[in-house]
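Asker: Quick heads-up: structures coming right below.
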Structure I
Amino acid sequence: MVLIDILEEHLEEADFLWQQRGNAFSNRAYNLDRLAELEERLLAHLDGLVLGGEAAWELLAPKLAGGELGEVFAATSVALASGDPAQINLVQKTFSESEGSVFDGIRQALRHTSFPDIERIIRPLLNSERAAVRAAALDLISFRRMPLDRNALQAALTGKDPLLVAAAATAIGRLRIAEMKYEIEAVLESDAPQIRLEAVRAGILFKSEKALNRCRKAFSERSEEAGEAIFLLGLAGSPEDGSLLVNALGEPSLTRNAILSLGLLGRAAAMEPLIQAAADSKLARLAGDAIRALTGVDLEKEKLVLPPEAEAKKEEDEEAFEDDLDEGLPFPDPAKLEAWWRKSASRFDKKGRYRKGQPYGGPVLIDLLQSGTLPERRLAAWELASIDPSRPILETEAFAGRQKREIGALSANLGRTEIKR
């Protein structure tokens, strides 16, 4: 009984920590080091389950029939770590037939496992009769940077299932298969929003002007993917899109993405509309964070925030809002911000692009990958890849150990590039 109690505690903690890890990627309080600490705790509980042997598997096996996401992740991870053919076969069979949390839990474990022969498990999934399984196989292979046959990608990209086509577009972008740029552009006008969006993301990574135009068209048509398209235009950083992003501020469904995009666009001309947005109590903290992304200013250190009593009143007002998406961010004082900008504007070249107050480029993006918050890091990885199509994309959802190794390689490669210039 003591052993079972211990194993149940390991499973409960592993489930909780896996869910906490998933939530961390949208949490500004987390950086790479904090993610690593969380993962160390998670892996310790998984090790405890592996050491539990058959007793642990009796507890875990039923989870593959309908457990919570973290429980399924734990069960799959333990099965792979055990190397037991019967357990691994059960995982493979279940994955081919399952849906929902079971399917997702197994997929996520296959993404991250250190099982040495993982390719033998993943590659056969490309031949599954289920399109969802084939799409998952493309995700797994590209996430783990295994090579993919171009003919197989071409077949998937021209298929009829939207999930499979979107997965193929994502894989092409991830694996930096630049010679398939024109195939990506061919699906930019797909009837399926999911396909259009993934094709745009991949196309921008290959510096496709057609992909950028598709983003602009999504806004003008107010299509389903307009919000994400606005966001991508900010990341792409073309100065001519500044007026489009300012126009998007007037669309309630697009306002938040437009504010974020103006900060990421990194142009001095974005400051005036961002300061105006900071006057809206519902958008003030988000606008302040966008200004920080552009200029690097520490609002609290520079005393550009509302006094405590005014901030408390703003927080009371915000209780009327359904969701507080900006919890933890300071409330900027628009008047103080405006005065600060009048003094600071001369430091920013009107033709330049900035991130955190530094000239935009590889060095500041690498710095964000090393020390930024998890939401910032996700964006920086994508941007760094879009600057140079020869660079691999850092998978910011990979385990921290893999990320740190790859950041080191990216940094070294960037150093060589800078020296050559």
Structure II
Amino acid sequence: MDEMEWAEGAWRAPGPSQCTVTVCADWAPFRKFEQVMLGDPEAVYGDLLPVLRRADLRIVNVECAFSELGKLILKGGAEIKCPPAALEALKAVPFEVACLANNHSCDCGPEGLGETIEGLRKAGIRHVGAGMCEADAVAPLTLEAGGVRLGIVNFCEGEDCTGAHGGPGTFDWDVERAAAIVSKLRMDVDVVFAIVHAGREHTPLPPPYLVQAYRRIAEAGAHAVVGHHPHVPQGIEIHRGVPILYSLGNFAFYQDVPLFYRKSGYFVEFQARRGALTGLRLIPYLIAPEGLRLMGKELRAWFFKRLRRVSEHLDDAASVRAAWEAFIDHLGPGELPLRLSGFQGMFEQDARVGAAKVRNVFITPAHRWFWIDAATRLVQGQYGTAPDWARTLVAEWCTLPVEDALAMPA
């Protein structure tokens, strides 16, 4: 079957299943969730906990540095340094695999990355996507669940020059290298998961370059491609029989904004057997200051309708481009000079901080393509010309309040 069953938020392929693998997005014990996780390691998961525990294997994106000794690096974005004691909240589920290919695992430099990896090891949690040398950072993880041999490839737009180019760091953005690793891994395991941390934040559809990249990974031999980083849920396509989930949204990652798509997300239960992926099911939830909770029946039905709407656009390159241009239009032509003046102010206060911000624009594809395409639209006088449907969709994803979404009829 090549289509999602949106009434259930599920996709099925022929054949029986032997194991269930759950994949979750961004997790970090900071802001309001720090004290929740430190006070009671299980509490943050709410009624998701029994659902998480029914899987044979659980994978999560650990988007922070667990460090006491490491110092925060100078970077273009926010830094997330968390207390090692919060590892108990990972063990409580328990998560067996931590994905470290993201833009925060190296926030405390090589020393902090080493502390993070050692803390995970002591907690009995395996990791993938980062390492103390380049070979370890790019190495896939192989393991077994329910008699099925699984392989995980984890890479990212790490940002801020934290890729493991000859030293400690993450498996940085290199689509062709990742595709080659996926292709080779497929010969050695039953099922390959490619888990990627990339893309532009807050957009309902991924940018065009990301659609091309994820399809390339699927065509290289991944049985499923799972994305996160945009901090909002995005759509799903079945590309040549391979599910591509562009963004799961936030997980146990608190953002202090009253916006529905920043306070909602889904994790994925994959079913697999030897040699094949046999299905998936989306588990949507809400994010509150005290923790996570499953969406109720009516809200879940409405949420799946919204995911279906954005997913239907993924088949059409022109629609993907239109949604990207609508996102640029939503921010407005004043966004570029505003940001440029912000960079100037940073340079005047601290040249190193300003340089870090500007460098990040050039080295990170999501930022680089935004600036190129936004500048092009400004030069060509195209701001405000995106189709109405795309502008309406972007406005919903960027501005819909939580209380308005909760009042929506299914």
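Asker: Check the numbers for percent of Cα pairs over 30 Å apart across I, II and tell me which is largest.
Answerer: Largest value of percent of Cα pairs over 30 Å apart: I.
Asker: A value of 18 was computed for relative contact order in percent (Cα under 8 Å, 6 or more apart); which of I, II is the source structure?
Answerer: Among I, II, the structure yielding 18 for relative contact order in percent (Cα under 8 Å, 6 or more apart) is II.
Asker: Tell me which of I, II gives -20500 when you compute helix-only ellipticity at 222 nm (-39500 (n - 2.57) for each DSSP H run of 4 or more, over all residues; to 500).
Answerer: Traced to structure I.
Asker: When you work out FRET efficiency 1/(1 + (r/R0)^6) of positions 280 and 344 (r between Cβ atoms, R0 = 30 Å, to 0.05) for each of the structures I, II, which one comes out largest? All intermediate terms of the calculation are to be shown ahead of the outcome.
Answerer: On the way: I: 0.85; II: 0.05.
Of structures I, II, the maximum of FRET efficiency 1/(1 + (r/R0)^6) of positions 280 and 344 (r between Cβ atoms, R0 = 30 Å, to 0.05) occurs in I.
Asker: Then there is this: If you work out mean count of other Cβ atoms within 10 Å over residues 24-31 for I, II, which one comes out largest?
Answerer: Evaluating mean count of other Cβ atoms within 10 Å over residues 24-31 on every structure, the highest lands on II.
Asker: Quick check on the output: 0.30 is FRET efficiency 1/(1 + (r/R0)^6) of positions 216 and 264 (r between Cβ atoms, R0 = 25 Å, to 0.05), derived from one of I, II. Which one produced it?
Answerer: Source structure: II.
Asker: Could I ask something else about it? One of I, II was used to compute FRET efficiency 1/(1 + (r/R0)^6) of positions 128 and 240 (r between Cβ atoms, R0 = 30 Å, to 0.05), and the answer was 0.10. Which one was it?
Answerer: Considering all the candidates, the number was obtained from I.
Readers should treat all values here as calculations from the given coordinates under stated rules, not as data from a laboratory. Note that the coordinates shown come from a computational prediction; the quantities given were computed from them, not determined experimentally. Cβ atoms are built from the backbone, for glycine too; each structure is taken alone.
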